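A short reminder: the numbers here are calculations on the coordinates, not readings from a lab. Values in this document were obtained by computation on a predicted structure and should not be read as measured data. Cβ atoms are built from the backbone, for glycine too; each structure is taken alone.
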Structure P
Amino acid sequence: MLQKKHRIPNMKEIIIFVALFFSVCTSSCQCIDGIDVSRHQGVIDWKETSRSLPQKAFVYIKCTEGATLTDRNYRINATQAKSNKLYVGGYHYFRMTSSAHDQFINFKKALDSIDFDLIPMVDVETDDGHSKKEMQDSLQVLLDLLEKEYKVRPMIYGTQRSYNTFCAPRFNHYPLYIGRYGENAPIVKGPSHYTVWQYTDKGKLPGVNKTIDLCRFHKDKGLKDILMK
């Protein structure tokens with residue numbers, strides 16, 4: 001029986017293979033350090049989702065917005081994610097339509113109802129028509145209240161555009177969770193860099209019927225940098 005000769009791939013074929021490999025890796029759990037969710041993801045099967053994530057994966061869960069809104073799924077998301085061995089944190093969507101003190105009270109109620117593993121996070125994506133100074137001063141009040149209450153420095157979320165527009169460089173000394181979708185990592189204005197990069201909002205994971213945000217740490221950061229204690 002004649003032995004079949006194996007053809008050696010040319011350089012173009014090798015380049016295509018490498019590109020496809022990294023394309024697959026981008027959507028695989030090996031490149032994911034964590035996720036973030038809200039009611040918009042609907043009902044999540046956390047047992048299935050946790051199986052698709054690496055060990056020591058984290059999840060940030062939306063808890064509150066403004067002074068009165070509470071995400072209707074935050075409690076079940078948090079308790080089930082924790083029961084499936086994920087590191088869980090809560091975040092608040094910051095608004096200028098109510099005072100920082102009232103927003104702190106709203107967020108604190110949610111934070112105190114769950115034994116969260118991760119530092120609190122504040123999502124900043126709008127100034128609601130206020131000046132940059134007004135928005136920054138109000139945000140500073142909320143961050144100070146959180147730090148005083150929980151003895152940790154909170155993390156700030158924003159897209160690259162919203163963070164650099166509303167927050168940088170004043171808040172660059174806080175841990176930063178920055179959204180920039182695609183292959184290029186976020187760039188923060190000023191002498192700082194992100195802690196967590198939200199690199200896509202179109203992730204697909206078992207147990208989640210809708211698309212989901214996928215995130216990874218900066219090469220110099222890790223889970224220890226966002227743990228509550």
Structure Q
Amino acid sequence: MARLLQPDGRSPGQPVIPNVPGPPVFAAPSVSLRPFIEQAFTREHVTIDFAGFSRETLHGVVQEPLDKIRIGLIKPATVTIRLLLPDTSRPMVLPCRADDLTDDPDYRTRMHRLTFRHAHAILDTVQELASLALIQDADVQIRAHACPPLFKLYILNNEEVFFGIYPITKHTIPFASGPRDIYDLMGKDAVVFHHSVHSGQPADPPYIEQARAWFNAMWDNISYEFPA
């Protein structure tokens with residue numbers, strides 16, 4: 001049934017919701033996260049929760065603030081990082097072979113090696129800074145889950161959230177057994193949307209609350225130790 005709308009688009013009887021001033025929606029490629037990650041490390045207590053695929057982008061953007069801690073430019077007291085990653089030791093729905101949409105063990109072996117390397121590079125660096133007494137307390141944990149990695153999520157100091165959907169791209173990957181077309185997830189090409197408790201946007205605080213609740217539920221109930 002058709003409904004009559006008010007001139008401003010409201011249904012009859014729908015209350016007027018005042019416009020709340022705030023910054024425009026922020027959307028940018030994942031590599032643009034660097035200044036926000038660096039700003040997060042200026043806090044006394046730093047927390048970063050990440051859910052995504054290989055974690056390669058995060059490794060790149062956290063390296064500079066970790067180097068600044070090493071040379072004394074920034075001095076957080078504690079650093080807590082949680083990495084929630086897909087289990088690449090198990091068959092996956094996506095990424096997959098382009099010809100029959102099945103799991104590709106060779107691809108997973110490659111991604112498992114890359115994911116393990118990037119994740120443990122962060123762990124090793126943070127633990128080294130703690131051992132040098134440059135951080136009072138450091139905690140980096142890496143856990144896995146069996147869900148396909150369809151999006152990436154960053155939660156910075158429980159106040160900033162960046163969310164982006166992975167573009168799915170078909171491209172040819174060389175393997176020892178020969179090249180194959182793979183539907184792959186392109187993390188660096190993912191556009192992330194920014195939400196902040198300081199934005200003035202009324203939807204941002206509950207969005208961040210729900211993102212934190214999802215991450216904690218996955219972490220506490222669904223995840224398990226990342227396989228070596």
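If relative contact order in percent (Cα under 8 Å, 6 or more apart) is computed to be 25, which of P, Q is the source?
Details: P: 19; Q: 25.
It traces back to Q.
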Per mean count of other Cβ atoms within 10 Å over residues 91-98, the highest-valued of structures P, Q: P
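Which of P, Q yields 8, 31, 34, 16, 6, 3, 2, 1, 0 for P(r) over Cα pairs in 10 Å bins from 0, in percent, as computed? Write out the running numbers ahead of the final one.
Working: P: 8, 31, 34, 16, 6, 3, 2, 1, 0; Q: 7, 28, 30, 19, 10, 4, 1.
The read-out comes from structure P.
Once distance in nm of label points 7 Å out along Cα→Cβ at positions 139 and 195 is calculated for all of P, Q, which comes out largest?
Working: P: 1.5; Q: 2.4.
That would be structure Q.
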Thinking of P, Q, which structure, once distance in nm of label points 7 Å out along Cα→Cβ at positions 83 and 99 is computed, gives back 3.9? P
